[in-house]
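K.L.:
What follows are several structures.
The numbers here are math on the coordinates, done by the rules we state, and not lab data. Please read these numbers as outputs of a predicted model, since none were measured by experiment. Cβ atoms are built from the backbone, for glycine too; each structure is taken alone.
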Structure I
Amino acid sequence: MTFVEIIFGWPAIITSIVITATGITVRSWAVALIGAIIAIPFMFYLFGTPRFMLVSIPVAFAHFSVAYALYRGRRLSALVLFAPFVALVAYVALMVARQAD
């Protein structure tokens, strides 16, 4: 990963996680939708990689489904649907950290 990708990618990913988590906390589907929209470039980037091509689309769909679950008043479902995105981000972060060694 290049320096530009780290600078412009990771802040957006962290912002997406924080905004979506805030949306779940305050039960606002609109805030959660904004968080999912912010994550789109990261998910497109992962879709372009052979390792994550098949994983990124269902994870992105689940991330957008968080907003729908909150719209329907299902906070626990929203939290469960958000977990794959957080796990994917954590896995990619771990891979990047191991590359630096």
Structure II
Amino acid sequence: MDLRANPLLSGLYCLVPATSILIFCFARSHRIEAALQAVVAVSFLMLYSMINWRTCAEMGYCGTVAATVLETVKTRTVEAALAVVALTLVAATILGNQRAGKS
């Protein structure tokens, strides 16, 4: 990655996924954790799509913005970020059902 092209965008691209572990470690509520993980995943998708768009625009093979975003969703890193959200929601649902059953 060329950090000189857009240092802010590149820095955020590297920083945003790292916040996921902090959310996992410090979030008190499972619902809040799921919401924050969703924000991280969507932010990461947007940042990654912007970087992909910048690259394809420089090389001249871009189709549409939507096509670029859909291609970005198919990457393993974005799929992993979305899987974190899904698994956090599953865990929150299971733990919420267990707590409701104990009362």
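K.L.:
Given a computed value of 30 for relative contact order in percent (Cα under 8 Å, 6 or more apart), which structure among I, II does it belong to?
P.N.:
II
K.L.:
Quick one: mean count of other Cβ atoms within 10 Å over residues 15-22 came out at 14.4 when computed from one of I, II, so which one is it?
P.N.:
II
K.L.:
Also: Quick check on the output: 96 is volume of the Cα convex hull per residue in Å³, derived from one of I, II. Which one produced it?
P.N.:
It traces back to II.
K.L.:
Still on this structure, I have one more. Taking 0.55 as the value of FRET efficiency 1/(1 + (r/R0)^6) of positions 23 and 63 (r between Cβ atoms, R0 = 35 Å, to 0.05) derived from one of the structures shown (I, II), identify that structure.
P.N.:
So the calculation was done on II.
K.L.:
If we compute FRET efficiency 1/(1 + (r/R0)^6) of positions 31 and 55 (r between Cβ atoms, R0 = 41 Å, to 0.05) for structures I, II, which one ends up with the highest value?
P.N.:
Evaluating FRET efficiency 1/(1 + (r/R0)^6) of positions 31 and 55 (r between Cβ atoms, R0 = 41 Å, to 0.05) on every structure, the highest lands on I.
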